[in-house]
Structure 1
Amino acid sequence: MDRIRIFDLGRKRASVDDFPFCAHLVSDEYEQLSSEALEAARICANKYVTKTSGKDSFHLRVRVHPFHVIRINKMLSCAGADRLQTGMRGAWGKPYGTVARVNIGQIILSIRTKESNAAVVMEALRRARYKFPGRQKIIISRKWGFTNVNKEEYLRLKEEKRVLQDGAYVQYIRPRGNLETNLRNQLRA
C-alpha cells in the first residue's frame, strides 16, 4: 500500500454556495493513524461517492497529516540469532513509517456536498471508518460547507452582502477600514 500524497479531491474549485452540506469523521480516541491507513480511507470514501453520485458532486479533504516518524528495532528470530544481534544495546531503530497523531475530538476526514447527497457522504464516511483502528464518530456539521459560519448565519450575511466567496471559505466584509475598499467588496458580494 502506498503512502498518502493527495489530501484534497473531488471538485476542489467549487465555490462556497455549491456545497452547503458538510460531514466529518471525528476521532474518539487518542491514537496514531498510519499514512497507509489514511490513504486507504481516502481511496475508499472517494471511490464510493464517485461511483454513486459522480466525481464532481463533492469535495473531500483529509484533515490530518502524517508528520510523526515511527521507528523499529528489528530483531532476528532464527537459530543462533543471539550470536548475531546485540539485544537492546544501541536500540535506536530505523525509520519504519509515518503516522498522524490524532487527539480525541479531532477531525480526520471532511466531505462537503449538496444536501441531496447527504446519505451518500454518510455511507462513504462509514466505510472509511473501517480503515482506522479505534473508535470514530460521524458528525454532521452545523456549519456551511468548510466555512466556520453556521448555515442560518451564512444565509443572513449573504443576504446583507457582508461575506465574499473565497474558494471553499468566505471573507467577512467588516464595517471598518478603508471605505473605498469596503464599498468595492460589497459590490462584488
Structure 2
Amino acid sequence: MLQTRGAERSAQAAVRLALQLHHEGLIDDTETLRRVTPTHIETLLRPSLQTETRLAAPLLAKGLPACPGVVSGTAYTEVDEALDAADRGEPVILVRDHTRPEDVMGMLAAQGIVTEVGGAASHAAVVSRELGRVAVVGCGPGVAAALAGKEITVDGYEGEVRQGVLALSAWSESDTPELRELADIAQRISS
C-alpha cells in the first residue's frame, strides 16, 4: 500500500499559489477562497519583526522554526520557575534541552518555547503548534544555560532567538496586498 500526504506550505505561499492559479484562470473565485484557510489568514495577520529591528539585535541562538510568530519574555529553564513567573504576570519563554509530557503545564504558561534538540516532529514542535505557542527547536547544546534569565525575543518565522525585548510591527495592507485581493474575491462571491 502506498501512503501519501498533502504538501505543506507557508501561509504566504498558500495564498500566493491560490491567487496565481486564479489569475491564470485555472480555478474560480470559490476554489480560490477554499484553498486559503482561516489559519493562513491568521498567520499573515500576526505581528512580526521588521528586518532592520531583527538584524540590529544580537543573535543568541538559531534553530528550526517550529511554530510561527514572534514573542518576547524572560527565559526560564525550569517549569516551576516558569509557572511562578507567569502567575506574577511576566511574559515567559520556556527554554529546555527538550520537552517532555510533564513539561506541558510550563508550555501552557509560556508565550514561547526554545529547545536545544528536536526537529519538526519533536515533542516541543508538535505540542507548540497544537497550543499555538511560538517555538524554535534544535538550537544546539548549551543554549538553555546560555539563555537562562535573559530577556529574549523568539522569532518562530526565522527560527531565531534574539537578545532583548524587540518591538513588533503590526500588520498593514501594504505588507500583504494578497489579502486585499482575497477580500475583493469574497466580496464578489457574497454579492
Structure 3
Amino acid sequence: MSNNLRPRRIILDLAVTLDGFIEGGNGEVDWCIMDSEMGFINFLNQIDTILYGRKSYDLWGQFTPKIEDTEIEKELWELVHSKEKYVFSRTQKGTDNKAIFINDNILEEVNKLKNKPGKDIWLYGGASLITTFINLGLVDEFRLSVHPVILGEGKPLFIDIKKRLNLKMVNTRTFSSGVVQLIYHLNGVNNIVHSKDKIQ
C-alpha cells in the first residue's frame, strides 16, 4: 500500500482545450503549456507508475526531448522515463526492457496494481484507454488542465462514456499562462458501469 495504507489511486492528469480536445485534427499538441509554475514535477514525484495505450506509448512512452527543448522539459521527460510503465495492447505481449504489456483482464490486472505497495498511478491515455478505464470505474481522480485555446476540431477527451458520472470538485488552480486546473473525485455509488473487460 501507499504511505497512508490506502490503495493507490489512478489519476487521469492531462491537458485539454477549452472546447474539450486533447489533440488537434492532425495530432498536434503544440498548444500545451509546460512551465514550472504548474508543478508537474511535483505530480511526477507523487506517482511511480504510468499507464499507456499502445499508440500513446509508441508516440510518447519512449520520447526523447530535442536539444533545443527547455531544461524543464528535459527534466520532466527524465522523470517520466524513470517510472514503471504498463501498456494496454491487443497485440503486443510480454515485456520489453521499458514496459510491461497487458492484453486482457483489465479490471483484475489494474486492481492488482492498485493494491501493490507504491505511489499513485498516472493514466496517461490515449482516448480509447481513458474511455475503457472510466467505463470500468477505475479512475479515482480527474486532473484536467484546461488551456486557453479553442481548436474547433480534434480528438475529444470523453468519447463513448456509457453512464453519467457524478463528480466532486476537490481543488482548482489558476496559472499566469491562463491554464486552469480542475481536480475532481468520483462522487456517488452508482458511477461504475459493468462494461466488457477488454481493450478498446
Checklist entry - Out of 1, 2, 3, which structure matches 10.6, 28 when Rg and Dmax of the Cα atoms in Å, for residues 98-137 alone is calculated? => result 3
Item to check | If distance in nm of label points 7 Å out along Cα→Cβ at positions 18 and 34 is computed and equals 1.2, the structure in 1, 2, 3 | outcome: 2
Item to check | Structure from which 132 was derived, volume of the Cα convex hull per residue in Å³, options 1, 2, 3 | outcome: 3
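Among the shown structures 1, 2, 3, from which was the value -0.72, -0.85, -1.37 of log10 I(q)/I(0) by the Debye sum over Cα atoms at q = 0.18, 0.20, 0.29 Å⁻¹, for residues 106-161 alone calculated?
Values: 1: -0.69, -0.80, -1.23; 2: -0.54, -0.68, -1.38; 3: -0.72, -0.85, -1.37.
The value was obtained from structure 3.
Quick check on the output: -8500 is helix-only ellipticity at 222 nm (-39500 (n - 2.57) for each DSSP H run of 4 or more, over all residues; to 500), derived from one of 1, 2, 3. Which one produced it?
Numbers: 1: -8500; 2: -11000; 3: -5000.
It was calculated from structure 1.
Readers should treat all values here as calculations from the given coordinates under stated rules, not as data from a laboratory. Bear in mind that the values here come from a model prediction, so they are computed numbers and not experimental data. Cβ atoms are built from the backbone, for glycine too; each structure is taken alone.
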